[in-house]
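Take a look at these structures.
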Structure 1
Amino acid sequence: MVEFVLIVLAFITSVFEARLWQPSFPDLTLTILLFLFLRSDILTGMLAAFAFGILRDGMDPASIWISPFVFVTYAYATSWLRVFVNMNIKIMIFIYALLSVFAYRLLLYHVHGVQLKWPVLAFASFTSAFLVLLLDVIFRKK
């Protein structure tokens, strides 16, 4: 049930972000997908990553294939990290989300030709990382 709710949320946010991407707005699709990658198996994560990456980039020809490639790479990296790192520790989830979103934002800034402003980048990255922790609290395993 949790995976279904996360997939519906990812669908809504990917359509929203495809139309209204702003450099200062947190990446909600990646945030929800990162949490989904932590909760689900590799096949579900990779299929969702590819589908929502295509959906997000499908309306923006300038960045086509960036999100599907990055999202699938993060799905694979998450499955690999779960083997070697205890991803139940909140600080590890936060660091993983922060580094993932930061790298993705840098790539999007470059593709869209947005001038890099470190406060905006830091705000968007930290907000997304905190949202992953918030999803972890909301959908906590009982």
Structure 2
Amino acid sequence: MKVLKCFIGITPLGIKINEIEEIIETVLYNEFAGQSKYTIGFINYRGREVQLLNLAKILKSKYKADYEDQFILVLKDKPFGLVVDIIENIDEIEIKNLVDPELTFPNYDFIDKVFIKNNFPIYETDKIVGRLGNKDEKKRRKTKKKNS
């Protein structure tokens, strides 16, 4: 399995490559009234709207870089993007080197597996998006219809 290793501040974050459509530099985004603290805003990505999730808030961490120095991981088959500070590399990880996260592991609810070599967590984007992303998307569409 190929995993993109990246960071939010000092918080390590692994995302399976097959869950990422593209990695792009940050672009201007739009905000809307009433969006949650877990949403940075919305961008136009190749003609479709993508909601940028604030992973620092979700993972109880802090971004180290300014927005213009960060990257967006556009998720495959989902209208969401994840903002990260640093992209380290892509690793090929064998399944035998992965373990389930312990209950005491930070952000346990969002982690799929942990790479035992350096305790690097591999996050499940469906868990992140499923719990946090859809609320703002529904609110934003409602606001957009009301203003039309």
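Derivation of every value follows stated rules applied to the coordinates shown; laboratory data play no part. Model, not experiment: these values are computed from the prediction. Cβ atoms are built from the backbone, for glycine too; each structure is taken alone.
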note = Comparing 1, 2 on volume of the Cα convex hull per residue in Å³, the highest sits with 2
message = Matching task: -4000 is the computed value of helix-only ellipticity at 222 nm (-39500 (n - 2.57) for each DSSP H run of 4 or more, over all residues; to 500). Pick the structure from 1, 2.
response = 2
remark   = One of 1, 2 was used to calculate P(r) over Cα pairs in 5 Å bins from 0, in percent, for residues 64-103 alone, yielding 6, 22, 30, 24, 12, 5, 2; that structure is 1
note = Across 1, 2, distance in nm of label points 7 Å out along Cα→Cβ at positions 56 and 128 reaches its greatest value in structure 2
